[in-house]
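What follows is a set of structures for review.
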Structure I
């Protein structure tokens, strides 16, 4: 299973496996998400549940290594800033296509 580390600013999802990882079983307010892929074809997907849970996960974001080349875990070209107020994600689940890639989830204060 992918590893997840909670920090003072949010979460880092990565590790030696590519299984889906539940980040939270509730609502998170997300300020920014950044992806650092370890291969030219590395992908990270995030699914969540609708605000009214229908029992179906919704694919809400997909990141791919920018420029089609590996960037040694560089997040500079693979990030989305949602503003200081952030956006809500309900029950977010992260799936990485390659081991040792990283997805950084920055939360609002």
Structure II
């Protein structure tokens, strides 16, 4: 881990690195983890990342050293990043899950 990593980000980075090194045993297991990553009704990787971006965007407003124009710019960039992540999750992760051939009711 980078020694400059903020302590608040460390658990998320460790968790994502663990998942990045994980290999599913079969198509069913792959489908299950893709379902978990995709399912926005539960607390998942994608929804947690979107929460992080939203929290950081909100924190920029009223923060010492960040003027309102900078805060709007920061929030706008983070909002667009979140929209891109959500769109990818909703479409491409679901397509990947469907490609496993596993059943999954929406």
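What follows is calculated from the coordinates using simple rules that are stated; it is not laboratory data. Just so it is clear, the model here is predicted, and its values are computed rather than measured. Cβ atoms are built from the backbone, for glycine too; each structure is taken alone.
Here the criterion is relative contact order in percent (Cα under 8 Å, 6 or more apart), and among I, II the highest value is seen for I.
For the structures shown (I, II), mean count of other Cβ atoms within 10 Å over residues 28-35 is largest in I.
Here helix-only ellipticity at 222 nm (-39500 (n - 2.57) for each DSSP H run of 4 or more, over all residues; to 500) was calculated and came to 0; which of the structures I, II was it taken from?
Numbers: I: 0; II: -20000.
For helix-only ellipticity at 222 nm (-39500 (n - 2.57) for each DSSP H run of 4 or more, over all residues; to 500), the value 0 is produced by structure I.
Looking at structures I, II, which one was distance in nm of label points 7 Å out along Cα→Cβ at positions 12 and 44 calculated from, given that it came out as 1.1? The value was obtained from structure I. With respect to percent of Cα pairs over 22 Å apart, the largest value across structures I, II is given by II. Say we calculate distance in nm of label points 7 Å out along Cα→Cβ at positions 4 and 84 for every structure; which of I, II gives the highest result? Once distance in nm of label points 7 Å out along Cα→Cβ at positions 4 and 84 is worked out for each structure, I has the highest.
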